[in-house]
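All of the numbers you see were taken from the coordinates with simple rules; none came from a lab. Only a predicted model underlies this, so the values are computations on that prediction, with no experimental measurement involved. Cβ atoms are built from the backbone, for glycine too; each structure is taken alone.
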Structure I
Amino acid sequence: MYKIWKIMDPRSTLLAISVFLTLLGLTIHFGLLSTEDLDWHSDGRPAPLVERAAALRAEAGLPY
């Protein structure tokens, strides 16, 4: 396995993998946002308020 790094530069290989995975993740997320069923921004359900979440954590006995 170590001989593959004599053929390919490790820095450019890791950079290419990072760029590919970032673009893949963005493509998947924007693809999901463009559908009617899986769009989590405009589904009509508001995000929980910070104060309410803090109150629920306090009721449960969580430290923060």
Structure II
Amino acid sequence: MCEECLALGRQWARLLVCLTCGWVACSDDSQGGHARAHYQETDHPVVAALEPGSTWRWCYVHRRTV
């Protein structure tokens, strides 16, 4: 769950996990976009979809899937 959305009483569309530190946050498809905010605050560049069987990963530095 996205702790920040939960605290604000918001729903999230998709969850992403930071591959540097394990932080879980909502995707840009969600109102909060907290995964991107985490990248901007920490410079942790790569996230993965937190869905069973998913291999999707995104690099904020290169703005593409990896």
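General remarks:
- Origin of the derived value -19500 (helix-only ellipticity at 222 nm (-39500 (n - 2.57) for each DSSP H run of 4 or more, over all residues; to 500); candidates I, II): I
- Which entry (I, II) yields the derived value 2.3 for distance in nm of label points 7 Å out along Cα→Cβ at positions 15 and 55: II
- Computed 17, 20, 19, 23, 14, 7 for P(r) over Cα pairs in 10 Å bins from 0, in percent - originating structure among I, II: I
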